[in-house]
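Just so you know, all these numbers are worked out from the coordinates, no wet-lab data involved. Quantities reported herein were computed from a predicted structural model and do not represent experimental measurements. Cβ atoms are built from the backbone, for glycine too; each structure is taken alone.
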Structure P
Amino acid sequence: MNTRSRVGGHGRGRRWFWVGALALGVWCHTAARADDAADFTREANYDGVVISPSGKYLAVVYRSEGEEFLSVIERVGQKHLSKLGFGERMGIVDVVWANDDRLLVWPSQRFWFLDFEVPTGEIIGVNANGRSKELLFGWRAGESPGAGGSRVRRAERTFGWASLIDVLPEDPDEVLIEVHGFSERGRSSQAVYLNVHNGRQRELTSSPVTEGTFVASSTGGVELSHGRNADDDFVLFHRAGGRGRFEPVVRPAPAGRLLPFAAADDARYFVLDDEDGPTDGVSLWNPTTNEKQALFRHPRVDVRTSLAGWSGRAPFAFGFVDHYPDYFYPDPEHPLAAMHLRVRASFPDDDVIFTSVTRANDLAVALVHGDRNPGTFFLVDVKAGTVGRIQDRRPWLTRERLAKMEPVALTMRDGTAVSGYLTTPNGAAGPGPLVVVVHGGPHQAQDAWGFDEGVQFLAAAGYAVLQVNFRGSAGFGREFEAAGYGEWGGAMQDDVTDATRWAIAEGVADPKRICIYGASYGAYSALTGAFREPELYRCAVGYAGVYDLPLMFREGDLPRTWLGASYLAKTLGTDRAQLESRSPVYNAERIQADVMLVAGEQDERAPIEQSERMRDALKAAGKDVEWIVEKGEGHGFLNPDNRAELYRRLLAFLERSIGR
């Protein structure tokens, strides 16, 4: 997780756009002074604050002694009304106020094969005072006694997971949810009305596409569904008036894509649109007439987020990252837009997100965060124009301890323009040791400005950190991302190499003291850089990585997923000879750098066999390997203590290889 709260009403306050869910990425966890490692890996005290539609209550998600809890307090007077917890290895991934007094909670669980907690797919309902707690949706729904001890089965057992489509502001007793069955191979999804008190379900419609997604209409129905077909192509469907069969939407510019995400009014929807330009802009689209009105498009970067009121309908702001976060306001006079602008002006060194808003748009919770700010929650009084602090997420990491993350614009050897970030230690001057950190993904991920625990720890330890959004990264338009397809170990790697040489030419990096590091795809890039540029990197660190590209088609969870095989074929290619020539496992003898390999024994995304093959290939080539394996971890280390120990060992490895 980064500083953006994961608890904010299932996107009611803000919505993220990530098209394509088969990313190979994990957060890159790195290091600092050995005795400071735990400060950077320690989990935030507060994960979210969600204001109720009336503004009467605040639902606060916080951590205590390693467990996560939900507490409801009265906004005026700060009286604590209830506390809800789930126990060890469980947490809360999202909280939604279904009405003025009823909360819906999406629990999460820590799985050993992932480095983050994931939703269980269940929904729990509970009143603000802690009473009438019911498991409303999920495979265990209906088993426990209901309120008052009744054992009448009301909620339906459903072997699937659910996400929110709409809170239905006009109906306090139901919400509209999207239901997917448990299946790695995928299945059609359903739009279902769910009673927030007893869990009764009423099916509205089914998606015509496997693992389809629905978009709520302005009246609480569903007119639109979209997803990806078996060829991993985006498809969009419409049913007029929210009735009858879904029909494919045929656009005048079929090469582009319209991605609807929120109702604007009774006839139109906000859509991400790249039909008329190189990036995802925002347009208004009428699915009945197929007419479109362009609102905003940045020439270089995609719109990535939206901010909306309690219902999630009619967003008031759209976010993009042009080096730093910025926003477009369709109506700058909208009270939330005007207040958002004012709060941003009060925190010019940070980003501001309204994570939840009241029904009347008179109160909001803001998360203020930035490169040197892990995040602080504020209560915003829109009418009074005031801002009051609620809680800091990581108060022990002060601004003075953290380093500035500066954007850089680079030109690659073939003229391609890419961007990145350079974080230098406070007070550093002249060429020094550099760690090139390559992000995971690679095609649904990007490096963006903001707080990063690993980058900040490295900077605190005296290392400059360079991150580059090589071609293939998300956020810079469809063509830029597609330019990375088939270029694993090719042009994508050239971009990382060119960025590294730029840091040398700019006097940032000592050419004899450079290390390359990454997690997941970034680990692949680190070891690929080591064999392709043996004179450039003094050390290479691969964390939860893939090193044998042909093996990816046979092992791991990707080949088992609905779109896994087509995703791999599209992004890697299928020429086995080329895949082997670009795999570090088959080029170990060319590596001169010191190597550290880090793996979780339970990793399903990049099975430990990948790391074992890399280790064995290096040993067969007569090279030593720093080898770190955690039995209880998966695709990255979730346990803060394990991560802190990794950071300490990583720091010792860097000191031996490139000093500091």
Structure Q
Amino acid sequence: MCGISGIFYSDKRIVDGSVLKSMADTIAHRGPDSEGFLTDRNMGFAHRRLSIIDLSKNADQPMSTANNSYSIVYNGELYNFQAIKKQLTDLGYQFTTKSDTEVILNAYIEWGADCVNRFNGMFAFAIWDKKAEKIFLARDRYGIKPLYFLNVGSTFIFASEQKAILTHPDVKNEIDLEVLPEYFSFQNIFTSKTFFRDIHIFPAGNYAFISSGNGCVDLKMSKYWDYSFQEPQSQNSEQEYIEELDRLLVQAVHRQSVSDVELGCYLSGGMDSGSITAIAANSLPYIKTFTCGFDLHSAAGLEMGFDEREASEYMSYLFKTEHYEMVLKAGDMERCMQKLVWHMEDPRVGQSYPNFYISQLAGKFVKVVLGGTGGDELFGGYPWRYYRAVVNENFDDYVNKYYNFWQRLVPSDQFSNFFNPIARDVGHVDTRHIFRDVFDKHAHNLNTPEDYINHSLYFEAKTFLHGLLVVEDKLSMAHSLENRVPFLDNDLVDFAMQLPANMKLGNLGNVIRLNENESGNKTGKYFNKTKDGKLLLRKAMRKYIPQQITDGIKQGFSAPDASWFKGESIEYLKSRLFNNNARIYDYIDRDVAQGLINEHVQGKENRRLLIWSLLNFEEWCEVFL
């Protein structure tokens, strides 16, 4: 697990080593153990290393072949590298390290771009082919490891984080106004755009070749993998599915537990992290576990159930883990906001400051941690979302329903007022078109509720899950901590995508259930809490965790901010968003925004996600502009 960066000039300028050093220094938190650099005329690589596999200096990067024909910088973990190493050894390759880095480098030499189809892991890497004078750049299937790039004229720059690109003297630090309607519609970014003009996120499941073109950089991008949720041609028995799911999850946890440093687990109190911890604890006795809870003295309503420490403590007792926990209170958000925004760079999904603190806690004790991210998105953990659009007239009808639901912050029909100061610059941005484009070529054969469920699962894996992965990587690496996600093992994902929808959800013809982020009064059966979702996973995991956990009500990892924004945190809110010098009002209408905030403070609507996003954006303006 590391931080990578690099420069390529198509006009044959010589790369300045001091610029590479500045880029690496900016992301030193990603790799505090060592640094390395490579320059070859118009190309340069920089690397910061967090040593996890093969702790020796032999595995430092950039790593080159003996004849210096190929060189690599790599961030991630390849869980099947031993099997690939054996294949390459049988083909005559020799290895001088025990690292997966050398395996990736030789796999590219042997199989070219097709090597990525053999990899099971999380990765972002760049390989320099000296003879061909081109760079091969790739990112893992799911986007677990981040990768950003800038391609302007004769300059191509890539890095694990945007701030490294911003240190380059030719890069202007400007906001991309067109991303604001996208973020303030979905509380996420679905396109490759970022908040920084000209800096893009490299798409998951893609690779690219970078070389010199006619006066500019020649960037050739190719997709090598994508999600494909669909009903199987023939259905096995429930017991067969349970046994296979059990086998695959155990296999995934064991694969991802390989480490030359100490490894721990997040233990939230829910089923996903609990299952992973239970399996890991079978082979790693007295493993360290970490939980984040919340002070609920000033919470109300649904938020009274947001603290899961009791359940996590019980599972720690059962699994005999060495357990650590922390309790967040009102005020902890404001104390970390500046650091959080600097590390996050782009605002993304959810109120991510609890992730910052739990990573900080885990990073004090271990260098690697296993988490439960992906279980919900693969196995249908959010039934109230999918039931929004299970019966539709056609694909456009489905898009309209799901798009209206996913406008988490500001509906598009309010954009002209909300973005009044920059209306001329963003009036052409069509967020419905952005939403529809996520489906790419997958909008076909939509005839049954199951078909629409699978399209919803596809959409959320491509957008919501990807946003969560960005958050978790940035905030774990802020504390030099490697976060692994066993649910995103290739074999397990392939299984989940072919699992019948009725093995995930039990009420395909039912109405929407609880959504704690939605405005309005949460009363009546329309908003009943549900034990629906992840049905097969619940049954399979009864083997490992208590039934009251597997049969529990679905709950996210959230702080009681709706209450805090009306109470203990209201002075902070006012100081930032009712401030005459607030920077966000260069882009957002002051009266409209403050009116929406007041609706929350007065208890008329739950605007906690919008308030968090406004606070986040204000801090972003202070930190980066």
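Given a computed value of 0.50 for FRET efficiency 1/(1 + (r/R0)^6) of positions 118 and 462 (r between Cβ atoms, R0 = 35 Å, to 0.05), which structure among P, Q does it belong to? Attributed to the structure labelled P.
Kindly point out which one of P, Q the value 71, 59, 49 was derived from, the read-out being Cα extents along the principal axes in Å. Attributed to the structure labelled Q. Here FRET efficiency 1/(1 + (r/R0)^6) of positions 206 and 342 (r between Cβ atoms, R0 = 30 Å, to 0.05) has been calculated and equals 0.10, so which of P, Q was it run on? The value was obtained from structure P. Taking -5000 as the value of helix-only ellipticity at 222 nm (-39500 (n - 2.57) for each DSSP H run of 4 or more, over all residues; to 500) derived from one of the structures shown (P, Q), identify that structure. It was calculated from structure P. Given that FRET efficiency 1/(1 + (r/R0)^6) of positions 70 and 222 (r between Cβ atoms, R0 = 35 Å, to 0.05), derived from a single structure, equals 0.75, which label among P, Q identifies that structure? Checking each candidate, the match is P.
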